[in-house]
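Pasting the structures in now, so scroll down.
Nothing in this text is a laboratory measurement; each read-out follows from the coordinates by a stated rule. These numbers come from a predicted model, not from an experiment. Cβ atoms are built from the backbone, for glycine too; each structure is taken alone.
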Structure 1
């Protein structure tokens, strides 16, 4: 990002005007080293660097947004703001698919005292089946209000106790409620074995597997989830019992997410009640709270949007924001969102139509929250007294509510979500040019000229690490302000190492232009891999006159975040995913940012080490930013990649894969695939050692 003057002063204060001058700021606390495979700790001195870089960037965006909302001073201002927000949300969620026939079928009916439950299956896309329960009151006089229920991340989807409860509670009060299984939950598991048992888990596990994979073909899993909700509304409105003047949306947790998103993308709702989700992107980031892939819309932060903007699209229609005091979704963010919306609703002349409820409990759609939802909807429809308490409920067994015979849509021989990803990957491959030049790569990852005179710190050298040479110096390359001042990007220092025969306390030796350099880009930690992996030792032994450098790109090794749980770096909700998701929302890519780190390391080796020929070597996850940087940097004259990924098309066609989201550039297959990169690198003597497929784990030992 273009650093403001205050941020530049902060960097100078942290790093000093000259190398090694100032003490490290508090948030750069030096940490104890993380464990390596052989039990020898690897360096992990800057575990808060990436987190605070993201926090600083998002805080700037949200401060400007919030100030703008409270600067609105008239109805016209509010209406213009809402119109602009709708356009931005539409850009973030992308184009919607064709509204194909729903082909609904009712596979059974459950009769109860005051209502019945119809078991419904419809197709939100051709052969993409959605299982749902339609709760209908038995005593119907004319048209009745309808509500779509969006489930949270429950393994049993629509049959979860809390979600049955609100659907039945609405039906007992005279509403129709259509509650449907989300993708990967209830009867809609996408990854099942021959016994219809989950292969990758349920709920968020399936969402992450499908959603992260979709990114490489330019799809957003949240749009797929929202489209299911929009088609559920299509089905609800197709029923003759439903009054289209009174249709609402409600849901909890992940269903609260979809309720929020649907308020922003679907104009037909007349009332809404998101539960246990609405806070702010900044609060979630500050609190180290990852959210799954459907909860992280692309470019949403780059466009200055927050949770409340989706609800603002409903204004001045009735909405109640439901929160719980002990929820992990920070209730403070929910209250702040409500205050912002209150201002907008006042300008539109309907302050009473935006409400806020906080219960005393933990995360969940508790009875008190459900009753607050009933009250909001009753006021909107005039159907009942807003003070109505939840009627007595009779909860059903999961099997009673199943729409399919065996309990999973796979028996219907329809399509899986990953089959759509594979199909799109093949279509994109057919359209792409077969040869690749550096220009498309450069445009894709947004390479910018980095000032080679950037300042850097020199950390005290280390020895006794079992490396090929006995002493290693660490250089912390300071970020350089760049860009046009409008686009905000997360820019953090780059860590580069240089090995010596004896301790070196100063800058790299000067005048080594005739000496080649090896620059190693690590998979997990340069410190551990220089010690453990035979590749580096063999390369160094074969080129005894070469200077040995290495780089840990952001979030790796020395800068591996200690956020999102203990040893959770590459877990589904770990720090690797967390910052990849925020980069996506900022219109960036962690892959592209890591390419920039490699480019900055190349500049350092060239300008401060004086080397004119660089042999770029990388392993595993490091091979992707290394290969892309090598393609566009003339200083790189030789490339060696160990355990590199074979192909993104291969990954798109693999249902269960093992490469983390930080290695999956958003929309990459619209531009290029890795075999095209490798073919272009043959001119630089590319050598590939043991390339691996998407379902293979990168070996971590020599």
Structure 2
């Protein structure tokens, strides 16, 4: 069992008997207030009895110091025995809003030790703490008897009823030297009924952020692993480093050993995690799912950052898995491609530079793996001038060097050097006509080894080529605004002229980073619609469109865009079929988005064939809220795009719904349906949530329908219970993909 820092502070506050120390010091026949922290004392009478050597303040005694206030019917200081006693309606108000009530407080031994009876505390967050009595000894240890704690507020209609849950213990001991709180014979009660008994447990007292010990175990069940239990131990090695160790035991597979290590320096940090086991898996061989024999499996993740100085920093990311299914099977992550990187960066004003090496591991279960190249290395440097610095515009220089290497003997290796110089200026006429002109020239040099014969002409063992591409790109727009009583209407016609000389190099140069080309509303007006640098759009063209919108003064809005481009000569510039740019006139692209009263939202993006207006791609995201009901949907349709991973028509629809049944109860569901060439349900879940004043509960059942060899197929049932100020018990995220507790 683990308690949060907020919970820990509750018990530390019980040491209020020591907080009274220093409030006042009485010597001989005079009351002397502390000089270090001033104290205000008011009482109806203050009497010094020389015979009994006592000083007594009585009648509405109030003592305040450093934001705290102590109230009592009487306070007596026995000089001979060095004992202070406060009796009768003793109340201590803390500066943070906590209020403590006592029947009696007694201090002695220079007010380092003492005794308290009848403690009742009401904390600022609504929590309550009680103890029949407590005793402080040696100035460092407090023992409380018959203690209880609950963060649940009492029922207003029936305050006598037991709280929803509470912790009760026969004895609670706080050791200031050991900085921990221990419990003897503790029970966890629900509605006053004990449901869990623990003979002994302990946790840090809140004066330190971390302490070694067992943390909350993780429990769960899924159809692949069966029942899961994962105890974990947290080791606070030093203030700047820690580690967590765990064992994931399952009913269907061998145990998994897990570990995580973290360390921080003044200007650097490092986090590593990993696991190892000996278990089986289902792999895809020749299109068939085949059960593999047990083997050593595991993973390792690492993330490091070093801030060298104000301008330089370096870092590393490491992600390795023994096989494609491991991470998904054991819930350590669901990434399709793992990335390993070592980099160094420099920041200086508007300038930026980075150098890095990368290696990738593709964990997708595919019939034919894509040969991912290693990046050895990539160097990028970008420089940008001040606006208005050169001929009223801003200059820029971008340079890069890229080396790609494949492990196979017949894999294509490539070295690319690129440099681009540009100038941009913005013109605005008195009529509101806005013109932005971009002038640039780019030079690329390639050296290729083991050229991929599928890439086009110029293949062979070795090939060196280059090109120079000047571009003139001018965008002209006329924003028009019509103010209305409750909204503003905007209309903005926009057109662009892009002039590029023919290079004819697209079929003779390798293509590593420009394969996924597709037109949409976000890139239609770009000087080059190819992603990456390996392909250039070396055909002059015009682009035209219109933006419009209705913007309400209270936040509601609707925006629209429609546009197209046309080449000045009949050439496809090597765009793949299905990209929307493979004909002289591009496909028509547009977008409609809007929000109304924060309860309704729509974002619709589309691509239509230029000649037939047939749908090429549709993406719709919509949401709506009708009182306690929330609905959401997403629809995707896309024709295949030649030369990309979208090699067949895709059509999917996803829907979600949530209903607030009552103030604290909520039910939710979601489903993903494939409507393409292999239709069927892909994923569905159903959940129930309860959000109370001192407890949260969530239950979710998820069914994933994919190939068994993916490592992600099956059924999972997840529970999560959160107790205010205590912590959270959950069955999701069984891996070490999160920070230690």
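Taking mean projected area of the Cα convex hull in nm² as the measure, the highest value among 1, 2 is held by 2. Once mean count of other Cβ atoms within 10 Å over residues 254-261 is computed for every structure in 1, 2, the highest value turns out to be that of 1.
Looking at mean count of other Cβ atoms within 10 Å over residues 166-173, point out which structure of 1, 2 has the largest value. List each step's numbers first, then the result.
Details: 1: 25.0; 2: 20.0.
Greatest value across 1, 2: structure 1.
Computing distance in nm of label points 7 Å out along Cα→Cβ at positions 238 and 430 across structures 1, 2 gives 2.9 for structure 1.
With respect to FRET efficiency 1/(1 + (r/R0)^6) of positions 70 and 126 (r between Cβ atoms, R0 = 41 Å, to 0.05), the largest value across structures 1, 2 is given by 2.
For which of the structures 1, 2 does the calculation of helix-only ellipticity at 222 nm (-39500 (n - 2.57) for each DSSP H run of 4 or more, over all residues; to 500) return -10500? Source structure for this number: 1. Here distance in nm of label points 7 Å out along Cα→Cβ at positions 478 and 622 is compared for structures 1, 2. The highest value is that of 2. Between structures 1, 2, the greatest calculated value of relative contact order in percent (Cα under 8 Å, 6 or more apart) is seen in 1.
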